[in-house]
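Enquirer: Listed after this line are the structures, all set down as structure tokens.
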Structure I
Amino acid sequence: MKKIKKYMHWILLSPYLTLFIIFILLPIIVAIYLSFTYFNAIQPPRWVGLQNYIDLFTRDEIFMQKVLPNTIKFSLIVGPGGYILSFVLAWLVAQLTKIPRTIFALILYSPSLTAGVTMAVVWRVLFNGDQQGYLNALLLRLGFIDKPIQWLQSPEYLLTIMIIVSLWSSMGVGFLAMLAGILNVDETLYEAAYIDGIKNRLQEVIYITIPAMKPQMLFGAVMSIVQTFTTAGIGVALSGTNPTPQYAGQLIVNHIEDYGFLRYEMGYAAAVSVVLLIIIYLFSRIAWKLFGES
């Protein structure tokens, strides 16, 4: 009986550990192994060492000139932008009473649940390239343009539209976590802070709210990083092609899909996925340094 109690925590953790090993740890190990091989999904993997990584950084012009800059620009805008927007909106919603707060939280959260459907229906109609598209129709009527613009097929506009759509649908679980964190801050902390000299709501947020909800801020940061860097379907769904027109909206995950599922160069795709994993890990460590427990 004592031995059972001694290992009870492992018994309780075993379902999670089993799923973690099968669906996360093993795929990562397999991806790392395949990244050092040439594998076309038909023949057995053939060991090539670091050749895939050398090709990625020295010969893959699309990756270095298009995919990586697109991903960095997209992530630096959508990641911090969506994160800050999530916190600001969560704070504003938290100031409301219960029923309006619930309604607005559902309204803000719903785009993250229906992003795939709305991209195909709402955004493609809005940015349609003919004169029936809502944006073209409006600009033509106001006289700003004299002919329709191919918004979703133009390399000049596609990435910008992707950023707008991503910010619109960025109120996901990170937003809900921040809202919960703000609502659970002890009210007596605010009272004590005003006695100690805090004079306005901005100081209240900086010195009380954010420090009191660091776990939720960390969770929101990690979710924002993972969601931003693993975004794949936006450019393809909007433009209707993979690769996107002139690789204007091509992100790292699109590059992985291109080589892995269209060209069947699984080893090379695995190398790109390992690079993406390292990038996500490094940015997650930065988030931990900012909001994790010291």
Structure II
Amino acid sequence: MSSALQPASPHVRDSAVAATESPRVPRPSVAPNAEAPAANARVRLKAAELSAFFGSSEVVKSISMSFRDREVTAIIGPSGCGKSTLLRCLNRMHETVPTARVAGTVTLDDQDIYARGVNAIEVRRHVGMVFQRPTPFPTMSIRDNVAAGLQILGRERPSKTETDHIVEDALRRAALLDEVSGRLKESAFGLSGGQQQRLCIARALATRPAVLLLDEPTASLDPISTQKVEELVYELRQDMTVVIVTHNMQQAARVSDKTAFFLADERRVGKLIEYGPTQQLFEQPEMQETADYISGRFG
């Protein structure tokens, strides 16, 4: 993918004790037919010594993580520990906030996404993101909401016929096509909350990203809609890398292959405490802080 991120205007970057026994968290199979990710799957996205700042205040410190192809990684931890900030750093959304900056590196297929001359919009084409609350565009139809994701292609935008096929495919992959096939010209605001969130996922999928970032995508949804989104997440891992921030530990256990636990220190700086296979982290955490959080002793 080294040719995928084309140069644009220059961008300059500033540049344990064994855990006590914790309760077992069930890991039901949401999508039993999905293949497990290959043990030797390549790293698609990697953060190395990544720190994030708002002005002079450091909010995330020295995070090093690798996200492999066709794996779902869940990020858990109490509020205010930098989970969402990390996510926004992974596709250069962090820099859209005034005074925000990063240090360290983030690579997509071995290319530094913060390197001088790399187009941030092009990065977001390959590293899509869906936010906590559904954000359909109010003046657009269902069809045009999905197609809006293609605007970043500029002159490479597909024709109307090609766009229609892309929209249909994205809605199908988001498990929404059957529910809206006869309503594509209607307002997206006529959809339920759960349908709107899957519409936002379809919009992100329209550009065929290599990585999909999900920031608490079910926090505002009812249990039935939550289940549909979880099933979708588990299915998407067959095609891409997925990183999901969640406060729901049972959800992390259900949908992810790996889990990372974050915690803020006394200065409110978020740090990575433990990162590993989901079942191992929940059943035999290495760090006492992880065991305490999972068992409900804090957080």
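Enquirer: Given 1.4 as the derived value for distance in nm of label points 7 Å out along Cα→Cβ at positions 122 and 234, which of the supplied structures I, II does it correspond to?
Expert: The read-out comes from structure I.
Enquirer: With distance in nm of label points 7 Å out along Cα→Cβ at positions 42 and 98 derived from the coordinates and found to be 4.2, which of I, II does the value describe?
Expert: That value comes from structure II.
Enquirer: A value of -8000 was derived for helix-only ellipticity at 222 nm (-39500 (n - 2.57) for each DSSP H run of 4 or more, over all residues; to 500); which structure in I, II was it taken from?
Expert: Of the options listed, only II reproduces it.
Enquirer: Quick check: -0.86 is what I get for log10 I(q)/I(0) by the Debye sum over Cα atoms at q = 0.11 Å⁻¹, calculated from one of I, II. Which structure matches?
Expert: Structure of origin is I.
No value in this document is a laboratory result; all are computed from the given coordinates. On a predicted model such as this, the values are computed, not experimentally measured, just so you know. Cβ atoms are built from the backbone, for glycine too; each structure is taken alone.
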